[in-house]
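Following this line, the structures themselves.
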Structure P
Amino acid sequence: MTTVREPEPVHQADPPDDDLVLDVRDLRMRYGTTDVLHGVSFTARRGEVLALLGPNGAGKTTTIEILEGFRLRSAGAVRVLGADPGRAGEIWRARVGVVLQSWRDHGKWRVRELLAHLGSFYAAYSTDRIRRPWEVDELLAAVGLTEQAGRRVRQLSGGQRRRLDVAVGIVGRPELLFLDEPTVGFDPAARREFHDLVHRLADLDDTTILLTTHDLDEAEKLADRILILAGGRIIADGSADQLARQVAGEAEVRWSIDGDRFVHATADATRFVRELFRQHGDAVDDLEVRRTSLEDTYMAMVYEQETGAAGGAAVRALEESGR
């Protein structure tokens with residue numbers, strides 16, 4: 001008698017997720033006998049702005065270089081715009097923009113000529129799938145270099161040169177943009193204009209942006225999500241508010257009554273302040289509510305990673321040490 005087996009169900013692969021721009025799973029990197037990355041995992045979707053924070057030596061540069069395709073990983077799975085960056089070709093690279101901390105080019109180039117020349121390379125790849133590069137005048141206006149369009153690169157100030165760095169990185173209208181300390185050398189007005197440009201790229205162009213910065217205020221203003229990398233591991237992933245709640249759930253309320261100062265820690269500052277005014281009314285003076293800042297959160301999480309102190313204990317230890 002012949003036994004007929006039921007056919008096993010066919011498991012089809014999940015369809016590709018076009019909105020998933022970065023997909024990093026268990027990324028590891030070893031130099032000789034030294035492990036630099038210990039299983040880094042995170043994702044980023046189209047139009048999302050991520051800030052990668054971490055102390056020197058945490059592995060930020062190594063992580064970014066692997067994602068950009070400039071360095072081969074030791075282990076783990078990495079997909080960037082649906083491809084392995086270590087094997088991706090020219091068309092993939094045309095979809096990625098990079099703004100380094102600094103770069104060198106011939107100082108005799110004029111700003112407009114340089115951007116037009118670089119844009120012509122991207123135009124050759126433009127298809128229904130690949131975006132067309134910026135129009136030069138539009139790009140110059142976007143980065144605030146319209147008045148410097150005819151100047152030679154060597155004639156630019158430090159801040160103007162940094163704006164040109166940004167223009168070079170986005171000239172191809174990338175789907176994914178890496179920004180390494182993008183506003184170094186910017187004055188406050190230029191920094192604010194650049195922040196507006198980042199929001200425009202993310203909101204209108206649907207550009208995914210991964211930036212590294214030591215400016216925590218900048219990270220909080222720009223990023224939808226913040227990744228904290230310490231000791232080769234992602235130790236936090238979330239918005240600034242979400243990360244703050246992970247570290248310490250209490251806010252500190254300070255006030256004075258008739259010249260006497262008072263301090264109280266509470267998990268619900270709004271309710272406490274309401275009750276304070278209900279009881280004391282106009283006698284309450286110099287009211288201040290101090291919630292955990294991104295700087296507090298960052299320092300506490302790095303401190304916890306290095307010492308093993310947890311949450312609020314880490315915050316208190318940092319406050320007592322004066323950071």
Structure Q
Amino acid sequence: MECSSDPPFHRTYKNLFNTSSDDSRSGSDDELVVVEERELPLIDLSRLCMEEEREGCEREIVRASEEWGFFQVVNHGISRDILERIREEQVKVFNQPFDKKCKEDKYMNLSAGSYRWGTPTATCLKQLSWSEAFHIPMTDISGAAGVNKTTFSSTVEQFATTVAGLAQKLAEILAEKLGHKSTFFQENCLPSTCYLRMNRYPPCPIPVEVFGLMPHTDSDFLTILCQDEVGGLQLVKDGKWIAVKPNPEALIINIGDLFQAWSNDVYRSVKHRVVANPWRERFSIAYFLCPSYETVIQSCSQPAIYRKFSFKEYRQKVQEDVQKYGYKVGLPRFQMNCIG
């Protein structure tokens with residue numbers, strides 16, 4: 001039974017609940033079996049400050065990005081105090097009544113439409129994400145200064161500033177290992193182009209039929225994820241779904257589509273999902289390192305696997321595919337041999 005803080009999934013998507021969830025357009029991801037719970041590669045970033053350890057640490061970052069597309073980091077420079085405070089603020093915001101959350105943009109100094117839930121384009125239950133989120137552009141965060149600043153906005157600003165610096169550092173390391181100039185991300189991934197997304201996954205009465213977040217890859221360069229201890233994140237490794245074991249001390253890093261294209265498939269943007277939990281709510285917060293819409297993505301080595309494209313073109317194609325098919329196609333659309 002949905003509580004007052006939960007979005008009205010059953011009422012809004014009643015047509016999906018009244019029809020079969022067996023839809024071929026939901027893809028073949030369900031056929032992959034979860035074989036085990038595993039820990040992601042764990043990297044201690046304090047080694048970057050040690051002359052004798054730095055090179056080895058950087059190699060581990062590169063290897064995890066090549067082999068997994070995901071890794072976790074500790075001693076990342078974001079204090080436990082900041083992480084605890086951002087979690088407290090996040091829980092308070094999401095535990096408000098649903099009707100109030102829909103109108104919270106002004107109170108939290110956020111752009112209209114920041115609160116999102118479900119999947120408006122879903123044509124079957126497997127395309128419905130049993131989750132809600134606040135999508136927060138970095139410009140909203142930096143623009144919340146002054147007399148209107150709240151405990152929420154000041155806490156989010158502190159978290160966002162530190163996590164943005166971490167994203168830039170990791171992106172520069174990965175770029176340098178490709179022989180590319182490390183200033184690319186400082187020049188193209190600006191506060192005006194990056195954003196945070198705070199997520200809540202309510203308890204779900206039909207966890208076998210829907211996802212908390214349906215299988216996808218991220219359409220950015222890098223994502224940094226802070227999650228709670230509940231678990232539910234899964235990713236594809238060696239053709240199988242791997243359940244990621246939560247580590248409350250670590251942040252999760254994953255490669256996005258743009259870095260895979262930019263690296264000419266050296267780094268991997270891996271499909272992942274969040275499974276629904278029938279008993280416990282789950283919280284997470286993600287930072288997305290995105291460039292401006294005008295930024296051109298071009299493979300850094302030859303022969304190029306992908307044609308040149310702008311981030312705007314990429315986002316538009318993703319949106320078109322989601323509207324048409326109910327799911328994202330992504331990078332295959334931009335391969336050199338693609339004619340679609």
message: Among P, Q, considering only distance in nm of label points 7 Å out along Cα→Cβ at positions 114 and 298, which has the greatest calculated value?
response: Q
Structure from which 2.1 was derived, distance in nm of label points 7 Å out along Cα→Cβ at positions 242 and 274, options P, Q: Q
message: Of the structures labelled P, Q, one was used to calculate distance in nm of label points 7 Å out along Cα→Cβ at positions 186 and 218, giving 2.2. Name it.
response: Q
- prompt: To which of P, Q does the computed value -8500 (helix-only ellipticity at 222 nm (-39500 (n - 2.57) for each DSSP H run of 4 or more, over all residues; to 500)) belong?
  reply: Q
- prompt: Quick one: distance in nm of label points 7 Å out along Cα→Cβ at positions 58 and 266 came out at 3.3 when computed from one of P, Q, so which one is it?
  reply: P
task: Work out which structure the value 3.6 belongs to, where distance in nm of label points 7 Å out along Cα→Cβ at positions 210 and 290 was derived from one of P, Q.
output: P
- prompt: Given a computed value of 55, 52, 39 for Cα extents along the principal axes in Å, which structure among P, Q does it belong to?
  reply: Q
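Where a number appears in this text, it was derived from the coordinates with a stated rule and is not lab data. Worth saying up front: this structure is predicted, and the values here are computed from it rather than measured. Cβ atoms are built from the backbone, for glycine too; each structure is taken alone.
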